[in-house]
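J.: Each structure below is given as C-alpha cells.
Nothing in this text is a laboratory measurement; each read-out follows from the coordinates by a stated rule. These numbers come from a predicted model, not from an experiment. Cβ atoms are built from the backbone, for glycine too; each structure is taken alone.
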Structure P
Amino acid sequence: MKRTGSAVWNGDLKDGKGTVSTESGALKELHYSFDKRFGDEPGTNPEELIGAAHAGCFSMALSKVLADEGMTPEEIATTAEVTLEAVEDGFAITKVHLRTRARIPGADEAAFRRAAEAAKTGCPVSKLLTAEITLDAGLEH
C-alpha cells in the first residue's frame with residue numbers, strides 16, 4: 001500500500017511560500033512558510049504534520065496491541081511533541097515525545113504500560129523515523 005503527499009515551494013527559504021496536499025484531499029494546498037515553521041506566524045509546518053501522523057498511528061497501534069491482550073479501550077488520546085533543533089549540518093528532528101491517555105475499563109496498569117511500549121516501537125511512523133530514505137531527483141526544463 002502506498003499513500004502520496006505532495007508539496008510545492010516557490011521562492012527562497014526565508015521569503016518563499018509553499019503548499020502541501022494529500023492524495024485523499026484531506027489537505028489541499030495548505031499553505032506553509034518559513035515564518036510558520038520557525039517564527040510566530042500561525043499555520044502548519046512539516047513537524048506539526050509529522051506529530052499528527054505519529055499520534056494517530058501510535059493510537060491505532062496501541063488499540064491493536066490492547067485488543068491482542070484482551071483489553072478494549074473506550075478512548076485513546078495521544079499528542080506527539082516534535083522537537084526541531086539546529087544541529088551541526090542544519091536542522092533535524094531530534095525528539096518526539098508521545099503523551100497518551102487511555103480510558104479502558106478494568107485495565108491493569110502494568111499490562112497497559114507494556115502495551116504502550118510495544119505500540120511505541122511497533123507503530124509504522126515510529127519505524128519511519130529510522131527508515132531508509134530513497135530519492136528520485138530530477139530537474140524540469
Structure Q
Amino acid sequence: MKERFDRFTSSITTVYQNLQKMKMEEMKQYGLRSGHVDCLHILIEHPEGLTAKDIAQLSDLDKAAVSRYMNQMEEMAFAYVDESDEKIYRRKWFLSDKGMQAAQQMDAKIADAVSTIGLSLTEEERTAFYEMLNKVNTFMVNYLEEKR
C-alpha cells in the first residue's frame with residue numbers, strides 16, 4: 001500500500017513540477033511568473049472580462065494570489081480593470097492588446113506541448129487516463145470532505 005502511495009505521489013508531483021517549469025519558461029520572456037499563466041489563459045477565454053473572484057474560482061487560485069497576479073499584470077500593461085463600477089469587488093479585469101498577444105502565444109505553446117506529449121498515448125489510453133484521473137480526484141475530494 002505504501003509503495004503504491006509513494007509511486008502515485010511521486011508521479012503526480014513530478015508531472016506538476018514539470019508543468020510549473022513549462023509555465024515558468026514561457027512567462028520568463030514577459031517578466032511574469034508561472035501563476036500568471038492561469039490568469040492569462042482564463043481571461044483570453046473570457047473577453048467579456050471577469051472579476052477577481054471569478055478568476056479565482058475558475059483557476060483554483062486563492063483570491064489574494066489572483067489580486068497579486070492581476071495587479072502585477074496591470075503594472076506591466078498586460079491587463080486592465082474596468083473602474084466604472086463603484087463596487088471594487090464587481091470590477092472586471094480584461095487583457096490589454098499586449099496581454100492578448102502573450103496569452104495567444106502561451107496558449108499556442110500549451111497546445112503544442114499537449115499535442116507532442118499526447119503522441120505517446122493512443123486515444124483509448126488518453127480517454128482511460130483522464131477518466132481514471134478524474135475518478136481519483138473525485139474520490140479524494142469526497143474522502144477529504146467526509147473527514148471534516
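J.: Using distance in nm of label points 7 Å out along Cα→Cβ at positions 1 and 17, single out the structure from P, Q with the greatest value.
T.: Numbers: P: 3.5; Q: 2.7.
Checked P, Q; max of distance in nm of label points 7 Å out along Cα→Cβ at positions 1 and 17 sits with P.
J.: Let me ask something else about it. If helix-only ellipticity at 222 nm (-39500 (n - 2.57) for each DSSP H run of 4 or more, over all residues; to 500) is computed to be -24500, which of P, Q is the source?
T.: Q
J.: Tell me which structure, out of P, Q, gives 1.3 once distance in nm of label points 7 Å out along Cα→Cβ at positions 65 and 129 is calculated.
T.: Structure P accounts for this read-out.
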